[in-house]
Structure I
Amino acid sequence: MPTTDLALPGWAIPAQSRAIAVAQHTISIRTQWWNHAITSRGLPGTPPAGDRLSRAEVWSAADDVFTLLWRALAWGSGHYLRNNTRRLDSIRDETALIKDVLTEARELSRHNPAAAYTLLRPVQRNVIPWLGPAFFTKFLYFAGGGAPEHPCLILDSVVAMALRDHAGWKSLPTGNWSAQTYQRYCDLLARWARRHGRAADELERALFRGRPKDLTFPAA
C-alpha cells in the first residue's frame, strides 16, 4: 500500500527532547556474559562494559565495527541471550569476511538504507548466520554515530506492529522484510520527522515504546 496515505499517531510525536528520549534510552545488559563470550572466542573489538548501556554509548563505538556490533547486540538483547551463542560462533568462523561485510554495511548505512540492508540480507538470506533484520538494522542505525539525519533506523516486530495497528500500514510484515520495504519504512519516518521538526529515530523510539495507556491522541 502507498505509505503516503499513512498518518503518524498523535501519541508518537515525542514530548521529551531527543537527548533524553533517545540518547538516554538505556537497557540493562548481561555484561559478564558478553565479556566472556567475546574474549573466550578471541573475537576482535571491545566487549561492552557496565551493567547498563544507553543508545549514546552504542553510538560512540561507530568507528570500530566489531565493538559497535557487540554493543548493538548487547543493547538489543538486554537480559535475553537467545541465539547469541550461535551468532558469535558464526562470526568467529568467518571473522575476516564478516569484518569486510560490516565495514561496507556501515558505509552504505550513511546514504543508502536499501543497499546496506541488501548487503546483509540478499535474497531473503542472512549473510551473517543468526544475525537477522531485527538485529542488523540496529547495527545499521547505530553506525550513524548518533547523527540525527542518519537515514537507517531500527526495525523490529514491535515497531512494525505499531505501524500496522496505529498508523494504518496493514501490509507491513512483522519480520523478514525486503530491502525495498526497509527503505520505504526509513523514508516514511524521515518524512514524518521533517513534518514535525524531529529526528526520525525519535519517532522510531516512540513507536517502540507504544501508545500510553488510557490516553487518546488525534492522528498527526
Structure II
Amino acid sequence: MPRTNAHGQPVGDPVGWSGASPLAPVELRGRFVTLRPLGVDDADAFRAVLGAHDELWTYSPDEPPHTPEDARALLAALPAPPSALPLAVTDPAGRLLGRVHLMRADPAMGTVEVGAIVYSPALQRTRAATEVQLLLADHVFGTLGYRRYEWKCDSLNAPSRRAALRLGFTEEGTFRQAVVYKGRNRDTTWFSVTDGEWPRVAAGLRAWLADDNHDAGGHQRRSLAEVRAALP
C-alpha cells in the first residue's frame, strides 16, 4: 500500500538524502581503461581515432572531425563542470580509444546522465568498454552520491538501446519528437539505474569482467545477462 498524508492522498516515501556533489575533473583508473578529462590537447588523436569513422557520429549532434581545425573547434566547445564532465577513454598506455560525458548533472535532485558516447572500433564490444561504464557509475553513486543515473538515446539507435539494457539500465519510455538534430527528428528513449539498484548492477558488472568469466582468448563464458540472473 502507498504511504498517505493527513488528507488520505498517496505520497512518495521519505528520502533521507541531502544532495549530491557537483561534477569536477577526475581521473578514474581501471584494469583496461583510464578515464580522464578530455580537452583541446587531445585534438590530433581525437581526429585520427574517431574522426575517420563517420558511422560513429550518426546519432551524435556533432559532426565527425575530419580536419585538425574541426577537432580543435569541437573540443574547445565542450561543456565543462559542474554541469558536464567530458572524458577521454584511454588504454593503459594512454592511447585514446573514445569519449564519454557525464552531463546534465543536477546535484540538488541527485540526477546525472551518461552520454555523448563515441567509441572507436577497437573499444567496441570489449571488456574495456564495459569497464568504462562500471568506473563511471561507481563514481556517480559511490563517490558523488547521486540517486539516479540516466542513459538517453535516439530511439532508432538500436546498438545504444541494446547496450543500455545489457549494462543493467531499465527502459522507462520514449519522449516523442523530443529533439531536432542534423535536420531530422529524434524520439528519445530513456533508461536509468537508481542508487537502490546499483549494488546488484555493479555486482553483475564486476562478475562479468572477472578473469574466470573469460577464456584464454578473452571470450566470455557467460553473458552479462546470465551473470546478473545468477546473482542472489
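FYI, it's all coordinate maths here, none of it is from the lab. All figures in this text were calculated on a predicted structure; none of them were measured in a lab. Cβ atoms are built from the backbone, for glycine too; each structure is taken alone.
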Starting from the value 52, 37, 27: which structure in I, II was Cα extents along the principal axes in Å calculated from? I
For 1.2 (distance in nm of label points 7 Å out along Cα→Cβ at positions 152 and 200, calculated) the corresponding structure among I, II: I
Computing FRET efficiency 1/(1 + (r/R0)^6) of positions 96 and 176 (r between Cβ atoms, R0 = 35 Å, to 0.05) gives 0.45 for which of I, II? II
If relative contact order in percent (Cα under 8 Å, 6 or more apart) comes out at 27 when worked out from the coordinates, which of I, II was used? I
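Work out the source of -7000 here, i.e. which of I, II gives that when helix-only ellipticity at 222 nm (-39500 (n - 2.57) for each DSSP H run of 4 or more, over all residues; to 500) is computed. Intermediate results must be reported in sequence, preceding the final value.
Working: I: -15000; II: -7000.
Label of the source structure: II.
Have a look at I, II and say which one yields 37, 18, 13 for semi-axes √(5λ) of the Cα gyration tensor in Å, for residues 8-79 alone, as calculated.
On the way: I: 28, 12, 10; II: 37, 18, 13.
Going through each structure in turn, the value belongs to II.
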